[in-house]
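Read-outs throughout are calculated quantities, based only on the coordinates presented, and are distinct from any laboratory measurement. Remember, predicted model here, so these are calculated numbers, not experimental data. Cβ atoms are built from the backbone, for glycine too; each structure is taken alone.
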Structure P
Amino acid sequence: MLRRRIIPCLDVSGGRVVKGVEFVNLRDCGEPVDAALRYAEQGADELCWLNITAGDEAWDQLLTQVADAGTRIDVPLTVGGGVSDEPHVRDLLGAGADKVSINSAALDRPDLVAECAERHGSQCIVVAIDARRTGDVWEAVASGGRRATGRNAVDWAREAVERGAGELLVTSMDSDGTQRGYALDLYERLLAAVDVPIIASGGASSPADIADVLELGVSAALAASIFHDGIHTVEEVKHTCRERNLPMR
């Protein structure tokens, strides 16, 4: 059985870590490289760094910070946000990212997934999916949740994998930042549809919530608020998961 991973998430805007609820009402949570170092020391298996500020200046700042983090931490780093073409992927990998997450641009032009996977390898390409529940269906939304696509999130996950995605990072927008637990039914559907690792994101309030979603069979759980606010540490989460007999890194 593959060992499960715990991944703190850094949403970065204006060079600072921020956190909101359902992608809005952002609050400052500190300096990203400092946060990355803290979570690496706590035993994080990976880190996910999502740039949520657009513009060339923000992109240059992101590359500089990623390069700085890459020289100071020894855990894998996935970086995304604003990735719109293959040169963006190349730049981030060159700056020190181990994997690159692509979201809206992949929805708008699915061929981008194949282009990046062919150039850099599927192991480097993570397709991020922000999903919003509409009745009994989960819709993939774009542009930080501001743009509906009409696409079924599970169908899109299947297509992204067929085009070369090596991993999926799936966030329930309805759960994001609410600390009400993960949308377990969403991940059950995804696990039945694809055979690549899935990172579950959105809604963790406790180590028990993380253990719950990992028990379903996802490969990793991503969390932000409980770590940024010092409610729980990575070590505490792993301890709870081991008590459930989950194989942890």
Structure Q
Amino acid sequence: MVTGGTRGIGRAIVQRLVKDGFKVAAGYAGNEEAALAIAKELGIVVVKGNVGKFEDCVAAVKEVEDQLGPIEILVNNAGITRDAMLHRMTPEQWNEVIYVNLASIFNMSRQVIEGMRERNFGRIINISSINGQKGQAGQTNYSAAKAGLIGFTKALAQETASKGITVNAVAPGYVDTEMVASVPAAVLEKIIGNIPVGRLGKADEIAACVAFLARDDSAFITGSTVTANGGQYFAG
């Protein structure tokens, strides 16, 4: 199951996992048109809900498992931005991002972890961000959530390693998606100028990282963060 799986990086992850032979479900929050389009194109299950709400996650996972069986691979990809400098940020902007980008990791993982432990197998892959590693002005909410996600990954990896469950994160840099396309041209030009490879990343490149972590031959990797940012930032 891939949360936020009908657009952008999430869609690319879904496409790659389907190509690799997995039965896939994609979660989405509101864009019905995009959800129905990918369901028809790829023959996947799509489920609607707000990952920031625990009860929505309970219902979504039940719906998926009723149709496809137990979830063995969970990709926590859903995320939003509500950018503002802290001195202008509202409680609503802070809370919405924290709930959708961070609390959702608990909300979703909690639904599948017991089954994974019983079966002695599982893959949880959390999508973080370069800005969760280095921070970004105007994104204290987003950076805090994405950094917290990395801490969650390391802690849960230690809890589950003996049970055949790996928990890893992927931290993309700036990727050519709708979200990045909405950045003003002058700002985007400056961003690309700071990326050593000289271009934005591709959603397919992030999906390839996820696909590797989902495979059996990644079983010795857990608690790790894969940075895919074109050399823009090296995490210590």
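To which of P, Q does the computed value 49, 39, 35 (Cα extents along the principal axes in Å) belong? The value was obtained from structure Q.
Name the one structure among P, Q that helix-only ellipticity at 222 nm (-39500 (n - 2.57) for each DSSP H run of 4 or more, over all residues; to 500) of -11500 was derived from.
Only one of P, Q returns -11500 for helix-only ellipticity at 222 nm (-39500 (n - 2.57) for each DSSP H run of 4 or more, over all residues; to 500), namely P.
Suppose you compute Rg/Rh (Cα atoms, Kirkwood Rh), for residues 68-187 alone for every structure in P, Q: which one lands on 0.98? Write down the numbers at each step before the final one.
Details: P: 0.98; Q: 1.03.
For Rg/Rh (Cα atoms, Kirkwood Rh), for residues 68-187 alone, the value 0.98 is produced by structure P.
Taking FRET efficiency 1/(1 + (r/R0)^6) of positions 44 and 108 (r between Cβ atoms, R0 = 25 Å, to 0.05) as the criterion, the highest value among P, Q goes to Q. When Rg/Rh (Cα atoms, Kirkwood Rh), for residues 124-203 alone is computed across structures P, Q, the figure 1.07 traces back to Q.
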